[in-house]
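*Asks:* Below, each structure is written out as structure tokens.
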Structure P
Amino acid sequence: MTPDVIGTIIALFGAVATLFGGIFLLLQRMETRLDRRFELVDRRFDQIDRRFDQVDERFDRIDQRIDKLELDVRTLTVDVTGLQISIARLEGPPTTLLRAR
């Protein structure tokens with residue numbers, strides 16, 4: 001092999017190594033940037049999850065209040081029905097002015 005061929009091979013090897021090294025550095029920097037962004041996104045998702053948990057707690061409280069109101073309405077319905085029956089008993093049958101025989 002002549003010194004020119006050996007020099008060309010070494011130069012080509014150096015160029016390829018430099019190119020791959022540059023690509024490696026670019027990919028590494030891009031990966032660190034993406035990791036930072038993903039950390040920010042994870043933090044945001046954690047905040048959103050906390051907000052959803054708060055909303056779920058509020059809905060649970062609202063559901064409990066609605067259940068209590070339904071129970072109160074049922075109780076009132078029974079009381080009103082009993083009151084209607086009591087009033088009907090007090091009034092008695094309707095009086096008629098004219099009686100047909």
Structure Q
Amino acid sequence: MKKLFQLNNIGLQEMVDEVGLDIFISYTEALLTKRILIKFYEAEIGDGEGESAVFAICCNEPAGYSYTLFHGFEPMKLLVVFRVVADAIQFISACSSETF
């Protein structure tokens with residue numbers, strides 16, 4: 001997954017949240033300038049069931065906002081995750097900080 005994001009100039013940072021869930025933060029220079037990050041995760045519950053979600057996190061003083069871009073109750077495939085993130089980055093990059 002890292003190589004796919006690198007090939008498209010999208011930064012990717014992996015971390016673990018407080019309950020042990022692997023989460024990913026993606027960004028580009030344009031998003032960082034607007035103080036926006038894309039967060040996504042995939043959680044498996046068991047028996048092939050799980051949850052996937054993609055969020056845009058906007059940090060504007062004095063508050064921050066989180067927008068749900070995608071949420072589903074089954075694991076997403078890598079290409080689907082990449083496509084949702086890449087499309088979100090393209091759309092958000094075309095917006096101004098005020099209109100996002």
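*Asks:* Hey, distance in nm of label points 7 Å out along Cα→Cβ at positions 48 and 64 derived from one of P, Q reads 3.7; which structure?
*Replies:* Q
*Asks:* Taking mean count of other Cβ atoms within 10 Å over residues 24-31 as the criterion, which structure among P, Q has the greatest value?
*Replies:* When mean count of other Cβ atoms within 10 Å over residues 24-31 is computed for each of P, Q, structure Q gives the biggest number.
*Asks:* State the single structure among P, Q that was used to calculate mean projected area of the Cα convex hull in nm², giving 6.7.
*Replies:* Of the structures listed, the value fits Q.
*Asks:* Matching task: -34000 is the computed value of helix-only ellipticity at 222 nm (-39500 (n - 2.57) for each DSSP H run of 4 or more, over all residues; to 500). Pick the structure from P, Q.
*Replies:* Attributed to the structure labelled P.
*Asks:* If mean count of other Cβ atoms within 10 Å over residues 8-15 computes to 13.1, which of P, Q did it come from?
*Replies:* Q
Only the coordinates and a few stated rules stand behind these numbers; no lab work does. Remember, predicted model here, so these are calculated numbers, not experimental data. Cβ atoms are built from the backbone, for glycine too; each structure is taken alone.
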